[in-house]
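The numbers here are math on the coordinates, done by the rules we state, and not lab data. A quick note: this is a predicted structure, and the numbers were derived from the prediction, not measured. Cβ atoms are built from the backbone, for glycine too; each structure is taken alone.
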Structure I
Amino acid sequence: MIQVKNLSKSYGNFPALSEISFQAKRGEILGFLGPNGAGKTTTMRILTGYMPPTAGSAKVAGFDVVEESLEVRKRVGYLPETVPIYPELSAREYLRFMGSLRRVENLDDRIDEVLHKVGLQDRSESYAGNLSKGLRQRLGLAQALLHRPEVLILDEPTIGLDPAQIIGVRELIREVGTDRTVMLSTHILSEAQQICDRVLIIHQGRILAEDTPTNLQSQLAGAERIRVRTSSDSKSLAKLLGKLPDTEEIKLIEGGVEVSGPPGKDIRPIIARTIVEADLDLLELSASSVSLERIFLQLTEEQNAREDSE
């Protein structure tokens with residue numbers, strides 16, 4: 001549903017995007033991850049027909065974003081970082097106005113549907129300007145869904161929300177992403193880890209990695225870390241586990257040790273067997289997964305090092 005090939009965008013001499021390529025399918029939630037200024041919003045504006053690229057091509061729902069911009073806009077629902085509401089209109093009036101611009105059929109029935117979907121049916125007559133930020137975000141998502149788009153593009157949809165509002169918006173995104181393509185930008189990497197099927201990590205206009213959150217963790221995280229606590233003291237436990245063939249590093253922690261093993265290999269069974277054979281009581285044996293935040297830092301540090309050496 002989204003096809004991007006060698007897409008570039010420059011503002012004067014500044015390259016905001018440098019030949020990025022990726023795809024997203026129907027029923028997939030794609031996370032577009034990176035810090036502020038990485039090129040996320042620029043990419044989304046190109047995909048929604050807001051601005052043209054400098055070079056390369058992009059298709060949305062099979063239509064070229066430059067040559068067939070109007071067809072693209074018919075099939076895209078867009079929620080920019082700042083929700084485009086009219087504060088003097090009620091939620092229903094706002095959706096009626098937006099729906100009339102898009103010539104949505106059976107508009108009143110469709111408004112009832114999206115208000116219910118985003119949980120605003122009880123606030124439909126409230127002025128948009130009087131809604132909380134979380135409810136305004138839901139209203140913005142309602143207008144993006146109003147015309148039944150095939151592709152939904154969301155720019156920082158949970159920014160500025162409190163924890164309860166974030167959970168609600170995440171659940172809504174997961175729900176609407178079951179039957180359409182969703183592209184979600186964020187600089188909060190743990191967010192993508194929870195709701196995205198696949199992620200792209202972008203830095204300084206270049207894509208550094210692309211995969212599922214789980215695969216990125218296993219491929220880029222390095223050694224898997226296992227936290228172990230037993231009835232023995234930490235030093236004796238470290239000495240015991242240090243004899244195992246797959247332990248690469250052992251760190252002493254309070255009440256136990258943290259063991260690093262090779263990527264992609266679960267060393268918990270041999271650790272558990274060794275402890276039982278040593279007649280020790282096993283109090284904890286847990287894997288410590290590496291977050292996308294650490295992976296992102298690893299990738300950007302490697303990218304910066306390569307650029308400095310050139």
Structure II
Amino acid sequence: MTRHFLSVADLSPAKAAELLTLAHRIKTEPAAYRTALQGQTLGMIFQKRSTRTRVSFEVGMYQLGGHALFLSSQDIQIGRGETIADTAQVLSRYVDGVMARVYGHEVLEELAAHGSVPVINGLSDLLHPCQTMADALTLAERWSTPGSFDAGVLKGRKLVYVGDGNNMAHSLLYTGAVFGMDVTVVAPRGYWPDLGVMDNARALAATTGATLEVTADTVAGVRGADCVYTDVWASMGQEEEAAKRLRDFAGFQVDSAMMARANADAVFMHCLPAHRGEEVSAEVCDGPQSIIFDEAENRLHAQKAILVDLMQRG
């Protein structure tokens with residue numbers, strides 16, 4: 001059966017740790033993987049615009065010896081009414097894997113169901129698993145003993161996500177649950193994560209000892225955090241709600257006062273793009289606790305590990 005990467009929740013803790021270890025190895029020993037996907041092609045479907053997803057996957061395939069094709073939904077027949085099922089079957093005859101950055105998560109599920117090659121979730125409105133695997137890699141590198149790498153250092157750490165209970169919140173909950181991290185989502189009421197996702201994440205957390213919480217309390221919620229994370233308040237497709245969201249999220253900006261409630265050595269993360277002065281202050285985003293560009297770089301390495309794991313032959 002073809003394996004896919006649609007959600008971190010689909011990974012066992014052992015498999016998730018294996019992927020992070022592979023990502024770190026590819027990052028530190030790139031020459032050993034220059035032909036890992038030689039002659040293979042990744043079809044990349046984009047319904048949503050992208051900087052990090054497009055560049056990191058395209059560069060990643062090149063560095064692994066393969067090739068990536070950019071397929072805007074407006075440039076292929078899917079934009080003119082061809083069914084997802086037909087698109088999946090046609091692409092499977094041409095390419096060795098598909099990465100899709102889409103609105104509805106069901107598009108990914110349909111691509112996976114009807115195609116015969118691995119499908120990778122580059123982002124959906126429900127989940128953003130490639131981002132949170134890069135986040136986990138970044139934190140594990142930071143917290144491991146210098147000169148070594150151990151994904152196990154994530155267990156028992158506290159990550160606090162402040163902002164909209166969106167696809168980032170969902171994937172951080174799943175990622176925390178799989179790695180045994182305690183995750184608190186701090187959001188205004190009405191913007192809390194999906195209940196189904198919470199139920200699934202808590203079921204996973206019960207097997208790893210992770211604690212998952214949701215609160216509107218920005219003081220108690222951030223206290224004791226090892227990592228404070230945020231995202232834009234209005235994601236792609238929500239632009240018409242921007243003014244209302246600015247009002248509703250007043251008091252939820254990650255600023256120096258909020259970071260002071262976290263542990264003294266806490267780090268700040270953001271999946272980017274960042275709107276300084278809205279969800280995060282410039283002094284935090286560009287300050288000494290910020291590791292946003294380490295995090296952005298690790299999209300490349302985490303995704304290379306996912307590509308090798310799913311597509312390497314032999």
Structure III
Amino acid sequence: MLKHFLRLTDFHRDDLLAILDLAADLKARQARGEPHRLLEGKSLAMLFEKSSTRTRVSFEVGMCQLGGQALFLSPRDTQIGRGEPVQDTARVLSRYVDAVMIRTFSQDTLETFARFSTVPVINGLTDLLHPCQLLADLLTVAERREGLDDLVVAWVGDGNNMAHSWIHAAQVLGFTLRLACPEGYEPSEEILAPALAAGARVRLAAEPLEAADGAHVVTTDVWASMGQEEEQSEREEAFAGYAVDRQVMAGADPAAIFLHCLPAHRGEEVSEEVLEGPQSAVWDEAENRLHAQKAVLVTLLGEDSAG
């Protein structure tokens with residue numbers, strides 16, 4: 001049966017944990033220098049409407065390491081950039097490649113593409129969600145804590161696509177998530193309300209110190225994401241007091257780690273001291289995009305993910 005990876009809630013708890021276990025296994029194989037060409041002859045189309053460093057490189061290198069190939073497609077190079085309907089592009093690409101990864105603005109664009117695609121579609125990022133990044137984050141947490149049991153996560157900052165995917169992760173996996181967001185920048189009710197209705201252990205905190213109290217993970221993102229650059233000065237004012245600094249980390253668990261999906265704006269959403277400090281796991285987190293996405297690809301495309 002055709003399976004897409006559009007949001008974390010597309011998968012049950014055991015499925016997500018299996019993907020994370022596979023990611024850890026693939027990472028270990030790579031570290032040992034063991035070939036893991038599980039997708040020999042497979043091809044991935046990577047359709048970008050937003051710029052990228054980590055998403056593009058990790059998917060492209062990942063497909064290469066798995067024995068397949070990845071094709072970079074930008075709006076400047078494809079007919080979708082000249083107004084071809086999304087559903088037409090989906091039906092055509094489905095006849096050429098084995099899977100499609102899309103990094104775009106609208107979740108509706110992604111959902112429409114998936115509806116008309118006859119091959120697996122992966123959400124490389126939309127304005128609503130960023131599930132691939134969350135897999136890398138969870139893999140990093142699991143490595144540092146030897147699992148995800150009894151986890152408490154603090155989100156500080158904008159209730160954006162990253163916050164939404166953290167909500168989905170908490171909904172599926174059952175950990176505790178506290179979100180400290182400035183007034184007017186809370187997560188979308190489209191995401192939060194169903195999660196709460198499903199019994200997710202998610203709540204909004206009044207301010208960062210409350211969210212971080214005893215947390216095992218403190219995480220954040222830039223105040224103005226791609227497409228919001230014109231709001232930078234307005235957001236700087238609204239987000240005053242919502243930076244992750246030494247004081248916020250001091251309120252967390254003594255063994256807490258700091259995560260950031262990058263790129264980071266030092267001195268805005270995170271202090272230089274925290275980003276470069278001993279509790280920062282952002283570079284492992286960035287590397288883990290590669291291993292987590294390889295696991296997604298093998299899960300969706302591999303006939304034998306055990307190798």
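Looking at FRET efficiency 1/(1 + (r/R0)^6) of positions 78 and 230 (r between Cβ atoms, R0 = 35 Å, to 0.05) for structures I, II, III, the greatest value goes to III.
When FRET efficiency 1/(1 + (r/R0)^6) of positions 182 and 246 (r between Cβ atoms, R0 = 25 Å, to 0.05) is computed for each of I, II, III, which one produces 0.75? Could the numbers behind the result be given before it?
Values: I: 0.05; II: 0.25; III: 0.75.
Label of the originating structure: III.
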